Structure formats: C-alpha cells, structure tokens
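Multiple structures follow.
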Structure P
C-alpha cells in the first residue's frame, strides 16, 4: 500500500461563511472616464475563481510534477493530489461507489467523450431546449420539441422511448442555461429506466447552485464544467456507469491509456479502467485540483446558505425586471417554475448586443448577449423560426448571479434597464 503523502480527509465541519471570489474589487471604465466597481452578472458563462480554489492551486504548484508514472516524491505527491481530486469530485455529485469519474476539459468535452462510448446502434433522445454540448455530439439522434410544461416532457420521452428498439440514451439538462429553469430529472430518469434506456444529465448550470445526488436520483451519467463552478482552470468531469466507458475505444490515443503496445503492428492493449483508458497523455492536474477545491468549498459552506442567498437575489432581480415596461423575461414554463440564478430577457427597441454594450459602457455591468449556444431554444422562446437573423434580433440578454453578487449589482442592473427602456 502506498504511503499517504497528504493528511487524510477530515470529517465534515460545520458550515462556513460563503467564500469570497477573486476580482470582487475589480474597477472598470465607463463613459466619461470614470472607474466603477464591476458588476459581474455573467456567471452562467464563466464564474470567477473562488479564493479557496486559487489557494489550492498555489499550494500544489511548488511540488507540481508528472502523475502516475514517476517514482520521485513530487510525482508521487502530485499523483495523490490528482487521485484525491477524483475522489472529491465523485463524492460531490453523490456518485455510486463503482461509478467512473473521468476528468475532461469541460461539459462539451464530456458529452463528446460519452458520444464516442455509446454501444453500436444507440439512439439518443434530446430536447431542442438543450445547450449545443448536449444537442450536437450524437450520431443517431431523435430531437423533441420544447415541452409546454414539465409533465409534457415526461410524456414525450415516455412515448418516444416506447418506439425505440435497441439501446437508448436520454440526454437532458438539469437547469437551463437560457432560463435557469429546473428540469424534472428524477421523473425523466424513472421513465428512461422503465424503457431500459439510460439518462445523461448536463449539470453544468446546476452544480454551482444546488446539491446534486447522482445515486439518489438514479442518473447514469453526469457532466459538468469547472469554469462554471468557480474553478476556471480548464477541467470538467464525466461521472457515471463504467461499463459503456470501459468497452469503448479510447477517447484519445496516447500514453498512459495502454497496458501494452506491441511492435511491428502487434496488438495494442488498452486499459480496462475507464479512468485510465480515456485520460491519455499528461492530464490537467491543476485543473483537477481546482475543481476538487471548489467542490470542497461549496460543500463546506453548506447549500442552505448558498441557496437562500441566491434565491433572495434572483427574486429581487426578477421582480425589478417585471416592473419595467418594455423588458420581457424569457421563460419556458412560466414565472413560478423553480430556477437557478439565471434570467434572460429582451429590451424593446434594442438588439441584445446594443443592450449589453450599453450596460457595460454606461454602467459597468457585465452580461451575456446572443443565443447562449442554444440556438433552437432561444428561437423558440422568441418566436422566430428561421435560423438567420444576423442582425441580432433573434437574440436575448442574460444576467446570471452567483457567489459575490450583491444587492447593489442587482439594483444597478434594474435601474440601468429602466433607463434603457425609456430612451
């Protein structure tokens, strides 16, 4: 048994204060040359780095070395940090003991990896409401129209899977990256399994805001990104059942993924362990360390305080927007459906880009504008069926909140939108 080079994990401590993010004191220029505190309301694209995450990366850097193949102390220590990060990330999503946890670059990378691992003849079922990461990678796909209410989503999946012969996979978001609305993933998992299908969940927008328990929800696969989880160091994860992953050809061909490489055309033997088989080459150790540190920080803080603060702020934001004539919030299932801290909207008389540029240039507010890598869904919400609209009219503005968002940020956006709507 190898010697532990790091202290053993300690039992969970009482909830801690909400950690700070780097850049909270950032000053940005606005028209007239003034500097104002930056109101970062673009968390759904990329969240800022948590201070504990930055500290964890800084602590790992002095001993940074190769992983898995080195006998030296620094290599052994780095390997242990990397594998402990894998254990932490697996525990963060409540994975089963035998679930594989493969480090990827992000959610898109994770979904593409899973697409490469599907058994031959697998049919993938996906709604047009999905982010492109979940919409595009599949070779054999059935796309479903946006459902009018959650029960219709379950009914549509039930009817569709009943018609499919052979292996099937349902791919669905846990929380929409456009509207923030929560999807009924427990009910969808139940329906999928009743038909002998599996379910893969895009949790990129959920895990920064809510606790996820993969085993309790009976999900087969979960994918998410570090850069949305306050760990912007280029790592993500695919976590789930190992059998499809172990049977598939390696996602990347290279060092570390093999047990033997023959000479003169002899057979190459790939590792049967999916966590080795699909992580060829030198992995992103610091990204894995950062991702695990974010998971630890959120868990230590406690979800009760995080969710309470987020819901208070998003309620304040949505109420303010609702009171501005000419500003319309986008929603699939109505204003009362539960959601995370994401609000997308349009401003009458302005394209999304014009509104976003004005918010930045005049008020020091950062938001996202466009179709949010969910083109079919945004067109559905806006009532535009064509795929063109290069002039930006088929786009929206998205404000998203998280750790570090303040009342002042929210109020500044509301006042800025009120001013834009009355121009």
Structure Q
C-alpha cells in the first residue's frame, strides 16, 4: 500500500507539471509567434512480483509516472492582417534571425519595428533605420552594397545629403548563412538621374512638299526634361529616284526658352520610300550626347508618297527620384520605390532552418536559441544550389500563436480529471493504511 501512495503522488506531480504547461499555452493563446508546448509523460521503473521465470505472464508492477519531456508544437499559427509593411509572417517552415551583441536568437514573431542610427558622424541625413524586435534585437539578413552616401546630393527642399543608388538590382542573393547582419534601410535614399543616350524616331513623312516635325522628351544630366525635335523639309535638289529631306535636329528646354544644340543633315529615301541614308548621328543634350536612331530600311522612318503623315518617338533615360516607400516581397527581398517610378532591391530578410526544430531551446519573449540537438542554422537551396528562403515571407501580416483554445480547454479538463484521480488514489490508500493499522487493536 505504501507503494500505491507514492505512485499516486507521482501522478499528482506529473499532472501538476502538465497543468503548468497547459496554463502557459493558454496564457499565450494570443501571443504573436508563440509556439505551444506538449507534455510527454513516461512511466517509472517497475517492481517485480516474483522471480523471473516463475510465471509465463507479466510479473511486475509499475511504480508511477513522470514528466519525460516537453515538445514544441510545430504547426503554423493563423495569419493576421496588419497595415505595416515591417510586420512579417512566414507561410511555412523557418525562423527569422535576430541578434543582440554576439548572441543569436530565432523567432516566428515578426512584429518588428525600427530604430535609427547615424552612419556618418556629423552627417544628420546619413541615418538608417534598422529592423528590430520590440526588445531591440536586430533582424538579420543580407544587405547589398549598391548604394552609397553623398553628403552634397541635392535631395530637394534646400536639403542636401542622401544615399544614392549606384547599381539598381531586381533581386538579392543571400550571403553565407554565417555572414548575415542587421538589416539597415537608409532613411534618405535617391535614384540618380539617368541621362538619355538614345532617341528613336518612327513614322512616314509622306511625299508632299510640306515641313514635318517629330519630337521626343530627353532627360539631361541636370535632371531636366528637354525637347529633341527633328524638322524635315524637302531638299531643293532631289535625286533622280526617291526623295530627299533636309533635317534640322534641335535640343531645347521644355518651354523652348533655352537652345542647347542644333545639328543639320539630310535623310534620303529610295523610290520605294525606304530610308537609304541619314546624316545626323547625335546631338548635345545639355552636356550629354544623344544618339538619333531613325532605323534602317522600312524599320523606322519612311517616306511613301500618298500615305498619311505620322510620326512617333521614344527615348531612354530616367529622371532622378527620391524614396517614397519600402516594400518586402514574398521572397523576403527589400525593395525601395522612388518618385520617378523606378525601384531597386537593397537587401533581403534571412529565413533560417534547422535539422531539428524540436531541439531549439526557449529563451523567453518567443525567442529560441540553437543547441546541439537542433544543429546549426542553415539556408535551404534550390536545384541549382542557390540559397532560398524555403518559406513564403508575407509583409503586412503576423503569425498568431499556434495554440488552439478549444484543444487547450479540452486538454485542461483531461489533466484536471487525471490530477483528481491521482489525488483520490492517495486519500484512498491513506484510508486503507489507517484501516490496516486499526486492525491491530
């Protein structure tokens, strides 16, 4: 009977621990990124009733239970909408990485915020916003070096100093898993002007002796939108076959008040209207040469008698722009969008994986640390060996706790009943002992 007393006591203690775990799960049912815990019980050693070999059936009696382990629930929590692009959620396996000093942690809670750091002492506009947790730990990933600070850059509104994109990118390849660092987003970022280098002209000049003109907008190195115009007048001396046009190419300011360059030449078309030659190769656009492309043959400018005049033009280049917003796509790539409609990637949020997620150790605040059981963090790779996130990264969403309230309440009832049953075992055995002792009288 004494053994039954201690067996019941072990059951009470085991289910007390189980209730502690359940209560923690239920307390965190609305904690962003929380991973619930399961209780795993095991029986204690057994006591033999008779010596081995004396009976063909089992010959032992169990002596209780214990809490053997706690295992982390690995299923994903539900996704909650958010209005902040820096709120992130993972749509599959993986962990966000955060660092504090030389310590690395991993979390599913993507309710990140920003702090600011002035990268260049004395330059008030050289600040960057670092993606952080609520505890101030820095979110890690890969940053590109495709921008640099220019203290003299005119950012507009009589303000100088900004980071300039020097190599626009569409994607970001991960650095080595051990070379990930804090994600730093420049607070003042600009897309520099890309002066026009080439203008294309297309259309039919017709055959009538009427002055024709076709214009294109071209971008100057000073970030101005200028006007490149080709004016066509039929030449005084015409070839035996075909038609010749005198061409004057001018570059002016958009309002026409400033003339930057004038070039003259000739365009000659054969009897079929196909372009044979064009002698105005380029013009000066306020310090930048612009090549004039009128095509060849019937691809570009033509001059066919009897057809209606038409003309179109286009040019490359882009005006400069300033940062309007950041965005994070499903692959974790951080892109900056600019007022001129351009965009460029500057970094990428890292998503880490482990051989055994169950081996991660809890550190509080929904943070985990690696252990010998979890293995080292790693990146998943695609068929070509390139590092990938291995999970969809959702911007503007958060992952809620993966604890289900209904299941937790059901488990709590079961745990309570088991606790009560083991407590009843103790009181019943106590009564039996008292009865046995009273039999001596």
Structure R
C-alpha cells in the first residue's frame, strides 16, 4: 500500500510519549508499505533528525511551526468561537502540501496522528482515513480547568467544550479512530456511539528497557536511596504531579527516611520544578541521554498524576526496568488489565508515603513482579502486527469524508484550492 502519514510533530527521536507511539507506527508501516510523511516540528534542533526519519519513509516534508503565528491564530480562535487546538496547528502551506500530495499520488490510505492533524485529512475524500487520536484531549483540558485558577480555568474549560465538538465530528468522519487505552475509547464512544473506535495500547520495548544491560554510574549511586519521577517537565500534568507530591507526600517520607531523595528526571523543567531543587533532598536532572540508569538506581518510581490522559509511558518503562511503581488511581486505571495489578494505586498521601517508605527501606519483591508482568504482557502481543492488521482492515473501508461535510473548514478548502499549480510529487515533498 501507499500511505500518506500526517503528524503534528516529527516522530523522532522517540523519547517522549507521543513520539514513541508515532515513531513506532511509522516504523511498523514502513516495513511493508510505501509511506510519505508530512509533519510539523517545533524545535530548531529537530532538523538534524530529518535523515533519521527519511530511512522510514519514501518522501518527507517537515514544516517548522511558527511560534508567533500559531499563538496569534489560537488567540483569534477565542474571538471567533473556535477551538484553540485546531487554530494552533493550522498552516496554509501544510494544507497545500497535503492537497498537492493527494493530487499527485494515488494513496491507499491516509493516516493522521493526533486530533490536530484531523482537519488536514478532510481533503482526502476518496481515500480511507485512519485517525490515531491517542487521547481524548477535550477531557484533558477539562481536567486542567479543574486544577488551576481563573482566568486560565475558564479558557481551558472553553477549549474542552469546543474541542469536544470537533472530536465528535472527526471520529464520525474517519474510517477508524484509535485511542491508547480502553478508558479513552469508551469515553469517545459515549460521545460518538455510531463511530468506528478502537483501543490500541502503547508499545513497549523490553529489549531496550532491560536492567541487565544497564550500569549505575557513581553520580547516580551517590543519590541513593531515591524515589524517581520521569517525564517532560514542562508538561502541566507532570509539573502538577511533582509539586503536589513534594508538598503533600515527601515530608512524611523524609521524616522516616532522612536520607531519602526525590529525583525528577526529564527535559525542560518548568520554573516551579526547578525551584524544588532548592531543597538538597530534591534532584532535578533536566534532560538526560539515557533514563535507564536513573530507573535502575531508584528504589521506587512514582506517577502521582492528578491530571492523567492515556497510558503513562513512565509507568511502563519503570516496570520494564524491574522497578516497583506507585501511581494515582487515575493513572493506574489507564493501564492494560495485565499490568494494573503490579502497580500500587493510591491517592491518599499518608498511605502512599507508607508504601514508598517500605520500598526505600528495601521491603518486598515488587520489582520482580513488575518486570515479570511486563514480560508477560509483551509476550502476549505482537504490537506491529496488531497495528498493521487494523490499518489493513481500515484500508478496505470506504472513506467517510466528503467535500460538503458540515463543519468542514472553508478556510482550509480555500487554501488548498489556491495551490493547484503545485501538482508534482517532488514539489509536494521538498524540505
């Protein structure tokens, strides 16, 4: 098959949640199919990865997101009563590239990764289209609103309502919509019960996250005993999780284990996270080249998410490394059924602190249990094959997208029609 793959971020390097999933999907499709990739990128350094990505696709077009334009468009969307998310990722040039590619090449399928790319697939009126929504973002914005103060809470609540309208329409128009957990898929099915929606969980590379392949450096050894939290530390749910854990849970731990540390490992720590390192018992690493030694050196991992959407890769990675994990009930609920029993799920600060104190003191054998649960889970699945089977099944379905659909963006249609002169495939994909 020939597949047009649309992504809101360059799917490389696979070092964070959405990029891990999108890269694995791209790599799986490229094994047997011809894939053309059109995507955005937001970091200037991302350009150095173009050659890495080109190994997995026939043609590649990457467009830099304009910091100013995207934010101005989002601001205008508030005034115009539209979704911030859709406006933020709108690009006339990207829309034209998609249209040109579709005019120049016969595709068997269009695959859109994330709801942000759903509007671009609207022009593929005669090709089956698959949307990997990953999470129900409208519900994420609602959770944001529940944990922050006005006026930001008003903005996120508004975005939740506007995006929910878009999501309901999009899933009804695509041949298939994928979400990363059963809970996410059930939530979306409630909004669009007649749509083709399936849960498809995140991949896990247990051959890479293997404790027998990793050594602990002297610098990491000096931190022990410690509790670890991993993730992108400019992401609001992660910032919220560590700041609340430090305030509500960590003092009780330090009272019982005075030499315990809290290690926060992840790129771009926000100011609120950096401030925690004023406490000598907290270590904020920033970006690390390899997270595995930090996981191996820890006594226990935590994922005390108050705002949780989808499977937390931080939990999967810690379990694969044989690390006991304590998570909020909300985060644990998103885990596959075979993995959930191996995770300690608790929201009460005192009970959570008591469990973590036990692990810091070396009690129990939860690490062996966690690693074995992950091995059993991975052994039961062939992720690439399951993903391809869904794609092949969708490719046999008729396209549900029509030019005259209510809610189709007039701006998008006008934009893609304005570049009819650019009809060669080479022009569509030049970087």
I have -13000 for helix-only ellipticity at 222 nm (-39500 (n - 2.57) for each DSSP H run of 4 or more, over all residues; to 500), calculated from one of the structures P, Q, R. Which structure is it? R
As an exercise: mean projected area of the Cα convex hull in nm², for residues 36-275 alone, calculated from one structure in P, Q, R, equals 16.1. Which structure is it? P
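Computed from the coordinates by the stated procedures, all read-outs in this text should not be read as laboratory data. Predicted model only: the values in this text are computed from it and were never measured.
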